[in-house]
Structure I
Amino acid sequence: MIAEIIVNSNARALNRIFDYVVPKEMEKDIFIGARIYAPFGKGSKLEDGFVIGLKEKSEFANKEIAKIIYDMSIPEEKMNLAKLMARKYFCNISDCIKLMLPPGTAGKQEAGWTKEKTGNFVCLAKDPKEIEEAINIGDIKTDKHKKVLEFLIQNDGMYLPDLESILEISTSVCKTLEKKGYIEIVQKQIERNPFINKKVEKDEPKKLNAEQKKAYNSISRAIEDNEPMRALIYGITGSGKTEIYLQLIAKALELGKTAIMLVPEISLTPQMVDGFLARFGENIAVLHSKLSAGERYDEWQRIETGKAKIVIGARSAIFAPVKNLGIIIIDEEHDMSYKSDMSPRYHAKELAKYITERARCPLVLGSATPDISTYKQGLDNDIALFTLSKRANNASLPEVQIVDLRQELANGNRSMISDVLKKEIKTNLENKKQTILFLNRRGYSTFILCRDCGEPVKCPNCSITLTYHKYENSLKCHYCGIQMPVVKKCPKCNSEKVKYFGTGTQKLEDEIAKLFPEASMIRMDTDTVTKKNSHEEILNKFRNEKIDILIGTQMVVKGHHFPKVTLVGAIAADGALNIEDYNASQKTFQTIVQVAGRAGREEEKGRVIIQTYNPDHYAIMYSAKQDYELFYNAEIGIRKMLKYPPFCDIIMIRFVGKNIEEIQDLSKKVYNNLEKLIDKKNTFVYAPVSSPVDKIKSKYRWRIILKGKLNNKLLNILYKAIDVQVKYDTSITVDINPNSMM
């Protein structure tokens, strides 16, 4: 028997099948998806890899598999998914397989594959009645020994450090009892529980209104009938989408099935987890990058063993090892974070469609501002569309006011806070209500400019300006992460006339503190959420400690429910409109509507102030009206005219390397190949140019853009076109419908 092996390697040249002989004694145990050790190359060094196929003969197999790693394999259906991903997303199969392995087990060192945490566990070695008798007749003499034994009789064992802490004893007390044969101290696996400090009150299902019930009934039938249905729940902010999710998952569990719930941001996970814990107890597992490697591993094991039936997490949770899947739900389905910007450049929605079709279960997408392509599918009846037009608790949508910042400047107001917003914040503080201020730029000043030569201070590794961070008193590059001391002289002309321009969340925080010194504030951006659980701590402080103002980036706009928030200010609402991106208008509209949706979610009316230099742009005007249909009709017309998604796919071929001549030559070769191969009636290819940000981490960047429908024929053409010789320090990547064109 011959096994077709993929080596566990990132090298593009090794992304191919190698044939190995399966020893006779392994033939009964080998299977597609098995992880193995095998000799590779000229020497006898063993490399690990995966079996992706089995056959009877091969003229190339001249080496044998050395070992099967039984506990580190993946099911055949996951192997099929990995192969599909590798082809569509132009990456190595092994890169895709790694996403489907337990966290921390994708490396090559076998010693690193065991991630269980063990500890000393103390339990009784004799019958409790026998021990009680020994205490009564005086065989147990010391009070500490009695205390330990009485505690263990009541608590059926405990980890030694916990026991020592609770009873305030030393290890020697337990060691003495162990010598006398009263207790045992054994090594036992410790389950790292990310919910251990959570205290959530039990919650009961809420009564659904007519619109909610219509969506629930239809999707619930699909769960019962094992129907691979796709549905979009399009509901205004606060319309009760989450309650539908909870009740659909309860239905899946009732039928003995499991569920996956995806959320876009880690910051949303704690709030979602609290809601699910209140409804389902600890029948849930959470997967996201802010958990420790050990916690992620234990959560993965709880899913794999069936202890957890519900998985909540960011996009990578789509690979969780659930069995008997009953439903996948993707909340805020429009969010760009469901698309990976690193290889493999997959989209969780596309994989969810594939997985639910094979599991024969529903895929539910939810949003107040659906992706244009998803909403069009709903209108075209390609997926079921359910609309929620009312807020679940009968709360009204907030009042929205647009402030033209050009007029503010004309009136002499040069601060980042308009006169209208100042007045509204003052009123909110007087009324003891909370305010959210949204600015999607972190740091203090976004660039530094020399007023003599006009040169901005740039990162030495990237063609991007450095951002000033006041609290660290340093300059940072938000692309490569380099940190430098502040400059007092221009690096180019040595002039001392350098000035800091632009605004970030740190500067906004300072300005608000000067305007409203009596107000309490908290800031939430990537600079303040670096520690574990810091997202949750900030949100809980704002929610529970009566903090007046929350300042934040996009982390604060999605899905959060703050009952006391009655005012939201979007400081620079049109920032995304100035970026070269076919999604710029959609991103702007979605962000403003989502941030506006944080205001007035309970009894009191909410107010939203949108500050902009582009008040007449349709994305700004329709977001102020909170009218998705008006925005959709305007946007879909423009996309049809310009042949943007959903009317085609945007394919970006990126060339990156340290030698600019090399990547220019490489891009021309690929372009010439495309010109010869493509069908110009259906696909348009633009000549290679430098990327808008043409250098990152000391590597130059060029790109080719194609517009066309991605199908097998175009995939084959792309693979042929990029099949050119590439130097070791140069790379070619292909990104389908990229999040950023930069």
Structure II
Amino acid sequence: MKNQVMEYASGNEMAAIAIKQIGYDLMGYYPITPSTQIAENLDIMRANGETDLVMVAAEGEHSAAGICYGAAVAGGRVINATSANGLLYALEQFPVQSGTRYPMVMNVVCRTVSGPLSIKGDHSDIMYLLNTGWPILFANTVQQVYDFNIIALKLAEQVKLPVVVAYDGFFTSHQKGRCLRFAEDEDVRNYVGKKQEEYPFLDLEHPITVGSYMNEPDIINNRYQLHLAMEEADRLLPQLFASYKELSGREYGKVEGIHCGDAQNMLVLLGSSYDTSIDAVEEMRKDGQRVGAATLHVLRPFPGKELFELIGRGDNILVADRQDSYGAGGGNLSLEVRAAMQKFGSSAKIKSLVYGLGGKDFFKEDAKAMLEWAKDLTRPDFAYYGVTAAEGSTGGVDFKAEEQPLFAPVTGDRTHIGATEAKMDEQTKQVKVTGGNLNAVTAMPGRIAPGHGACPGCGIPVNLNLLLRGIEDPVVFLFQTGCGMIVTTAYPKTSFKVPYVHNLFQNGAATLSGVAEICYRKQKRGEIPPGDIIFIMVSGDGGLDIGMGSAIGTALRGHRLLIFEYDNGGYMNTGYQLSYSTPLGAKSSTSHVGKAQYGKTFFHKDMPKIMAATGIPYVATVAESNPADFIKKAAKAAYYAKTTGTAYVKAISACPLNWNDKPATERKVIEAAVNCCYFPLYEVEQGVTRLSYDPEKSGKKIPVLDWLSMMGRTRHLQKEEYKDVVEQIQQEIDARFLDLKKRTL
């Protein structure tokens, strides 16, 4: 055994420690709760000079998987981490990696798959990986997260397959526990061994082609070789568990159980619920009940024989799934346990329950109830456990309850108040806005109710309300995932008095284009009343990083809708990780400041310029510090969105929590961002660029450091050691503003 030290840490923290000790070459990642802490902890280590891991922040999980694949092909040791819909977004990349036999490790911190959106932990994501050709280890303790990460890489490189380490989100991932880690990184690296490449991709004297096009019979032979590799993994795992025991003193098997030898009634669960079930079993054994519990440490290759040897001689088995394979009469674990027991000749009566979806807590009393369910012949073979039944219903929630609207809908007859009017000037071919003064637009009824859960000083509701002050037509909203969505639609309440739909970051604009096209079609058929409707997609918190492809596609197709981006400079809804709109040098939870790192290392994205390049009729930037300008641009954008094509408006949006400034001063911070030209105010109408406000001419232009010094996330840049970084930022902002002025009339 090698020397080990005690850590009091969470599963995500222990995964990061294992990754650092192994000495990986590259991590391609995208932030998604609850796996993001792995990247955050590694970035702290990187900033402190404890690791030289190359960390590539992709603009979405699909690209993160591609980055990892490319790095693995090139011969690097590669790590990734994801959860839930992030895993699904990248799903098509995973068979590519296994089919071409390139090893890597990916931590899947299990979470509910949307929709509706939930960030809590269940197993609905990991089951999508069962058919991708990746061996899957499942850890039910913090200690196992650390150990399995080390074992996983050794397995991956021996069988030439990518391997998953899965564990429960918000349970194993975030709950801290005492565990052991190796004192010396070198001991971990010696155990894993040096990476061997049979066919080095970067050997230019012996070039190879990876991922060829295949017809039959080659493709079936490829799949057969993948099958053989999985069988090899099945044979190797006991050896790896044994060798790791010699190194660590900790013993693992493909399956684990308690009191299964003489148990009549047994419970099979995955993940952290197993530990809870142990307490229930021990108490029931004291009462003379012959009960037991079991879990699996390996999902692929499925340990059917080992599971049969552990539980197959019992009378009653209940398999509890934190996931459902809808229409199959059980979750994937239940289906596979049933198949294994039948294959190896068990006569046990098997039942299955779906439980704990959306992170619903699992208690000792629940485990006891499930064990009672297992032996009760009157209970069904398959059911949901823990569903809330309404009074008078036969089971489940009574959705027929009388509906009482919380507020009157805001329709066109209430919003056409004549305060703002946008018309095309036939001579200049520009839209002219009349009215729009601040006093007049206060009469506009709110499309968003006063109640929401945003932080004090949050710019999102401010910017949304300013946008809507300039739009007198009825509106339909689509919100991409983000703070704006989360703080306004916590079930069963909503803040919206108008039609609203949510979709994920990566597909919002495409979804809204579908809504708009059906509306226009229904109006043409006379199925709904005619009249102008402004379709508005609201995005922020990095949503136009991962969603940029969808937005550009929508713009190029020219759908009549308005894309509104509140730019708060980070992935705020997941705890402020760097986004492509985060300023250079800003610290975030994935761009820490330390002796080896000064914050974010690349410049912020110029999304208005990107959208203008698509040729859409209207692009504008707005700020709450210039409200009259904001309202008039909103009116223009709405005009083009209902008559011509896609319009795009971007607002700089305050986030006091993560900018680390005071809510009461946000208007001044926003004004400083405009006056230093970090966020210039302009519009691009029908291809013609006009500067709305020139701080230089107004005598209000300030150095960018004046703005950066107002926020805790960038205040460190005042130090002399970061002088060169500030100069880079100033030069880039000056160059962008000069380019903008060259493009203006």
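Taken together, the values in this text are just the output of simple stated rules run on the coordinates, not laboratory data. Just so it is clear, the structure is predicted and the values come from calculations on it, not from any experiment. Cβ atoms are built from the backbone, for glycine too; each structure is taken alone.
Okay, here's what the table says:
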item	result
Given 3.1 for distance in nm of label points 7 Å out along Cα→Cβ at positions 86 and 526, calculated: source structure among I, II	I
Structure (I, II) behind the derived value -0.44, -1.16 of log10 I(q)/I(0) by the Debye sum over Cα atoms at q = 0.07, 0.14 Å⁻¹, for residues 174-493 alone	I
Source structure (of I, II) for FRET efficiency 1/(1 + (r/R0)^6) of positions 38 and 630 (r between Cβ atoms, R0 = 41 Å, to 0.05), computed value 0.55	II
semi-axes √(5λ) of the Cα gyration tensor in Å, for residues 238-373 alone from the coordinates reads 20, 18, 16; which among I, II	I
Structures I, II, by distance in nm of label points 7 Å out along Cα→Cβ at positions 254 and 382: label with the highest value	I
Source structure (of I, II) for distance in nm of label points 7 Å out along Cα→Cβ at positions 6 and 654, computed value 2.1	I
